[in-house]
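Please treat every number below as a calculation from the coordinates, not as lab data. Quick caveat: nothing in here was measured; it's all calculated off a predicted structure. Cβ atoms are built from the backbone, for glycine too; each structure is taken alone.
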Structure I
Amino acid sequence: MKKIMFIILVLLISYSNCYALDLDCTKTLSYSDNNVEVKRLQKLLNIRMNCQLEENGLFDSKTLSCVKDYQRKNNLEADGIVGPITCNYLIGNTPVVEYEDNGARYGIITDDIVNIRRGASISSRIINEAYEGKIYPIESKNNDWYKIVYAKNKKGYINEDYISTDFILVDLSIQRLYYFSNGQRKWSTSVVTGMKDIHDTPTGVYELNKAYFSYKTTLTGSNDDGSVYNAPVDYWMPFIFSSGIGFHDADWRNYSEFNKKEYLTNGSHGCVNMNHTAAEKLFNEKFKTIDVIVRN
């Protein structure tokens, strides 16, 4: 009898997991929809965001709010519509993002919430919002305003105070670093960031200043068991001084460790570990200061 109950329990768990992940990304879900796909959506949102939604299949205001929160958290357009992009993020099918390096220009948002306006003026009508860490293609610049493409066939203006074209992006979700200069992606590399949920690399906007770089130094600190570590590095580039967090080479790691999952079980103490070649390249880039954006 116990064996039968165990088998039934396993089947129920398996069914529940399959049901949750069986969201059809060919269908678009939006406010007021009422069907089984919305029920699956609600189940996934409860798993990913703990929104405590009633899994009743009705795309109500609470579901809409949770969808928008999820989109903001993942640097997606927070329109509350679950299309292919949002859907694929929810089911865990997120490919490595690469930005064109064939002359296209990009800018990244450096403030929490930024207004997108119809024209290049503070008095121009607000037509949308942009969120910290979101990257947009830049079409042109008009005095202090960048004209961006914020959605398919939709364009607007953001003041230059809230968007950067010279920056380093650390995308925690895919464990990748991108180096942009004058809006163009110059290079990218895989990294290993802080151990998830234990030593997370803090998200936010920071400044990397060459005046604080060090060549051939030893990083010291405490392990979780209380022991002290001494890690010799060739390239030390701090950007969060209050936490002692920065970029550095990590020759104790094999190249195979620089992947999208290593940080889940074998992450750093919060620093951004780089392979030796990439760390040297960043160390020698020609800037005095540059924005660093760390996002999920």
Structure II
Amino acid sequence: MKLTWGVALAALAPLSGQVQTVGDVSFAVPSGWIYQPASGFGAMMFKAGNNYWGIAVYPSMRSTGDATRDLQTAWQRILLAGGQYQGLPLLPYPDIAHCVGYGGKRADASSVNRAAYSRLYVLETGAAFIPVVATSNDGMVLNSQEHVANAVLGSVRLAPLKAAPIKTSLTLPDLAGDWKSGLASSIDYHDTSSGRYQGTSNSFVGAGYHVEANGAFTYRMNGVINNNRTGDSDSGVVELGGEFITFKGRNHVVRYRFLNVQHALDGSTVLTLLPPGDMAHISIVRDSEYWSRKK
């Protein structure tokens, strides 16, 4: 179970096929990444200039029922066994965020010589958990590919389930069906002088698109914005162009940047979209919008 990236990644060579298996676990390899089975895990890597990103997926381990304890067990067996890291990460460990389907924990640390930075995820499946490690030059470099790591995490399946490829292309028939999305926020206001509570602003909306295979769509939204009820509806045609999806309605024209399509653990399809603006000012993880279509 030892993780030794300096050896494992240097030996990587491209293999065909987007879905790979290690032990009782299958997972998708992102487009453009190279993959090679290693000793006790499956390793994939992407390089750009002097920066590198590696993701290692391990066979399942028996769960204690406590994700924090499971993470500490995996950290000792994987990261500490390689000799590049020292001690357990500081508590508390944050929950996994922006992953399609899994609960669990994650933790980060720099190697002893500061030459590498790793993030360990434990994906809880019930009686078992699946460890996944992402590694890069440093934390900021690692975060720049966090959306890819999240897509890999969402693809992971424990047998008898089987992973599906991460789909990064889209056609109009792919969009056919009923898509749901939503968001919610609550902001408390306090007097800056006395600290006395002044009130709360609540916002929550739910939206739905029905899309036909020929691109015709209808849209409906209901919710509350700043404590005031709101609603909207529209219909029109969907257009695909480059990396963009454009909903040309009678009342609005709404444009999104398409990122990927994944399948969640419950069998639903999840579409990940981004704002259409300058990517230099967009955080893929923070600004992603998720639409789901039931199985």
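Details
- Label whose coordinates, when distance in nm of label points 7 Å out along Cα→Cβ at positions 87 and 247 is calculated, return 5.0 (choices I, II): II
- Value 0.55, calculated as FRET efficiency 1/(1 + (r/R0)^6) of positions 55 and 199 (r between Cβ atoms, R0 = 35 Å, to 0.05), assigned to which of I, II: I
- Entry that produces -7000 once helix-only ellipticity at 222 nm (-39500 (n - 2.57) for each DSSP H run of 4 or more, over all residues; to 500) is calculated, selected from I, II: I
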